[in-house]
Structure P
Amino acid sequence: MSAGKYTPSGRAFGVGKTCIVAVKNRFINHITPTECGDASEFANGNGALIRLAPLALVLVTEANQAQWLQLTRDYTTMTHRHPRAILGSYFYLEILHGLFNGESLASAIANVTAILKPALTPDILAEWPVYEPFL
């Protein structure tokens, strides 16, 4: 990234700090991909969300909730490992899943609590109150 390789102008731009650290962790420090992300509370940007829409398309017919939760977690933790970021990714993916399966936005948001809450681990569930005002 710092050398501007693979960019149209020879200079990287728009890369978040959390994503830069994760890429360096992987390719310089050789850390396992799902351990590269920052686990701090203040590393909760939208870098993980940016990558999730294609995953929602792949999982549109996936009936195994545990499978899609694990894949979503793996995608997220490559750059953002805090439980709040993981929960945000779960919300986003589940809402996209509802939309891709013909639900209205209001319906997809209304259903997210019933679908997700029972399946969450305690560390992720502890972050639920942060999102509650938006549900």
Structure Q
Amino acid sequence: MKPRSPRTHRMGFTLVEVIVALVIFTVGLMGLMGTSMLATRMIVHSQQTAIGVAFAKRTLDSLRVAGCATPLNGSATLKRGTTTVDSLSWTFTARAPATGIGPASQSVRLILKSLVAPNHWRAGLYETELSCLV
């Protein structure tokens, strides 16, 4: 009888271990890609919102100047090239002083609609009061 020779110990990974590692790696990579796409979408949305809010602020500042003298309802649009990217409308409502003493005021309601995707608009409502010192 021949003496048993010790098995040589081979180093490395089996095919099953490699496949399991690749599946785990792929799942992690897909999660990172999804997170990256979400972050990019959020950044674009915040940029669009910032543009719309700046447009509303400029309009509101000009309405503050002439609001009590000529409170006219109206609308305006902001275009990029030939495409409308923001639509703004405003309405004035006269308000008497709450105590009966002091200046009257005008309530201004701004509705801002921003284009977030083709044929898809997101609306925001902003309301403030203008003091009418006459």
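Rule-based calculations on the coordinates, nothing more; no lab input. Values in this document were obtained by computation on a predicted structure and should not be read as measured data. Cβ atoms are built from the backbone, for glycine too; each structure is taken alone.
Ranked on mean count of other Cβ atoms within 10 Å over residues 75-82, which label among P, Q comes first with the largest value?
Structure P comes out on top.
Cα extents along the principal axes in Å was computed and gave 119, 42, 18; which structure, P, Q, did it come from?
Q
Could you tell me which structure in P, Q was used to calculate mean count of other Cβ atoms within 10 Å over residues 11-18 as 12.4?
Working through the options, I get structure P.
Out of P, Q, which has the highest value for relative contact order in percent (Cα under 8 Å, 6 or more apart)?
P
Looking at structures P, Q, which one was log10 I(q)/I(0) by the Debye sum over Cα atoms at q = 0.15 Å⁻¹, for residues 35-106 alone calculated from, given that it came out as -0.45?
Label of the originating structure: P.
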